[in-house]
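Below, each structure is written out as structure tokens.
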Structure P
Amino acid sequence: MKNNIKIEVQVTYLEAQSNIEQGQYAYAYTITITNYGQIGAQLRTRHWRIQDESGDVEDVIGEGVIGQQPHLAPGESFQYSSGAVIKTSTGSMKGAYGMINDEGERFEAEIPEFILSEPYTLH
């Protein structure tokens with residue numbers, strides 16, 4: 001498969017940066033992007049959809065990630081950390097990275113949905 005980008009996510013609840021009384025729940029997430037394809041590809045854009053328990057949805061669209069547009073040769077990985085603040089104790093995030101491969105073809109790498117949750121709030 002020519003374009004085969006896999007995205008893995010680890011989430012951490014940031015208790016010290018959260019303010020439950022004010023409805024602010026802070027989360028950090030670490031993303032690992034790996035190119036399992038047969039051709040190099042560059043991450044150009046991101047589109048996140050962040051949803052909290054109340055149904056509020058925030059779309060975040062922009063260039064690159066953390067100010068970078070990393071190029072991944074076949075077999076290479078890129079890892080970065082970022083964060084999100086939501087108004088409820090649980091929520092979810094999903095999205096896509098806009099990629100362009102070394103032949104100039106554009107494609108999307110899907111970011112699978114993951115859960116933002118305080119420890120011990122899900123049963």
Structure Q
Amino acid sequence: MTLLTFLLLCSLLIMFLISIFKKIAGKLRLTLPFFYLLIAIISTFFTSWTTENEQLVLYGLYVCVAISILSWLKSLKDYIRGKHKDASTDDMVTRQIQQAKKKGVSLERIYVDEQGIVRHQDTNEPIV
């Protein structure tokens with residue numbers, strides 16, 4: 001009975017650790033390499049192919065990590081592009097507000113729509 005309890009506790013601990021590592025890998029976008037590595041480790045117990053072709057297994061892991069790095073780089077590029085877009089929209093709205101001031105339009109009578117166009121509150125027409 002104690003051996004069964006020990007095996008049950010060990011399996012629960014392993015599942016708990018796998019769950020934690022899976023969450024960490026998900027946050028870092030490393031789920032593909034994590035599951036690949038997990039499958040490679042588990043397959044060593046059931047077949048000798050993994051140990052005989054260790055270099056090929058490692059190449060597969062390298063490919064999975066490279067895919068994750070490309071994903072990080074794409075996210076970084078999208079983040080930078082979004083920052084530039086936000087800055088250009090802010091500049092455009094600022095110029096439109098300055099032109100509205102020059103035309104003598106009260107700032108209380110204007111609003112900015114979803115596209116970043118400054119419009120007159122009563123007529124919904126663009127100020128510029």
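Using the calculated result 29 for relative contact order in percent (Cα under 8 Å, 6 or more apart), pick out the matching structure from P, Q. Write down the numbers at each step before the final one.
Working: P: 29; Q: 14.
The read-out comes from structure P.
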Note: FRET efficiency 1/(1 + (r/R0)^6) of positions 30 and 110 (r between Cβ atoms, R0 = 25 Å, to 0.05) at 0.00, derived from one of structures P, Q, originates from structure Q
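Quick one: mean count of other Cβ atoms within 10 Å over residues 6-13 came out at 14.8 when computed from one of P, Q, so which one is it?
P
Could you figure out which one of P, Q the value 4.6 for distance in nm of label points 7 Å out along Cα→Cβ at positions 14 and 86 was computed from?
Working: P: 1.6; Q: 4.6.
The structure behind it is Q.
For structures P, Q, which has the highest computed value of distance in nm of label points 7 Å out along Cα→Cβ at positions 70 and 94? Could you put the intermediate results ahead of the total?
Values: P: 2.4; Q: 3.9.
Sorting by distance in nm of label points 7 Å out along Cα→Cβ at positions 70 and 94 in descending order puts Q first.
So if we calculate FRET efficiency 1/(1 + (r/R0)^6) of positions 54 and 102 (r between Cβ atoms, R0 = 35 Å, to 0.05) for every structure here (P, Q), which label has the highest result? Each step should come with its number before you reach the end.
Working: P: 0.20; Q: 0.00.
Sorting by FRET efficiency 1/(1 + (r/R0)^6) of positions 54 and 102 (r between Cβ atoms, R0 = 35 Å, to 0.05) in descending order puts P first.
Which of P, Q yields -26500 for helix-only ellipticity at 222 nm (-39500 (n - 2.57) for each DSSP H run of 4 or more, over all residues; to 500), as computed?
Details: P: 0; Q: -26500.
Only one of P, Q returns -26500 for helix-only ellipticity at 222 nm (-39500 (n - 2.57) for each DSSP H run of 4 or more, over all residues; to 500), namely Q.
Figure out for me which of the structures P, Q the number 1.15 belongs to, where Cα Rg over 2.2 N^0.38 Å was derived from the coordinates.
Details: P: 1.15; Q: 2.06.
It was calculated from structure P.
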Computing FRET efficiency 1/(1 + (r/R0)^6) of positions 22 and 38 (r between Cβ atoms, R0 = 25 Å, to 0.05) for each of P, Q, the value 1.00 comes from structure Q
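Quick note: the coordinates plus some simple rules give every number you see, no bench work behind them. Being a predicted model, the structure only gives us computed values, none of them experimental. Cβ atoms are built from the backbone, for glycine too; each structure is taken alone.
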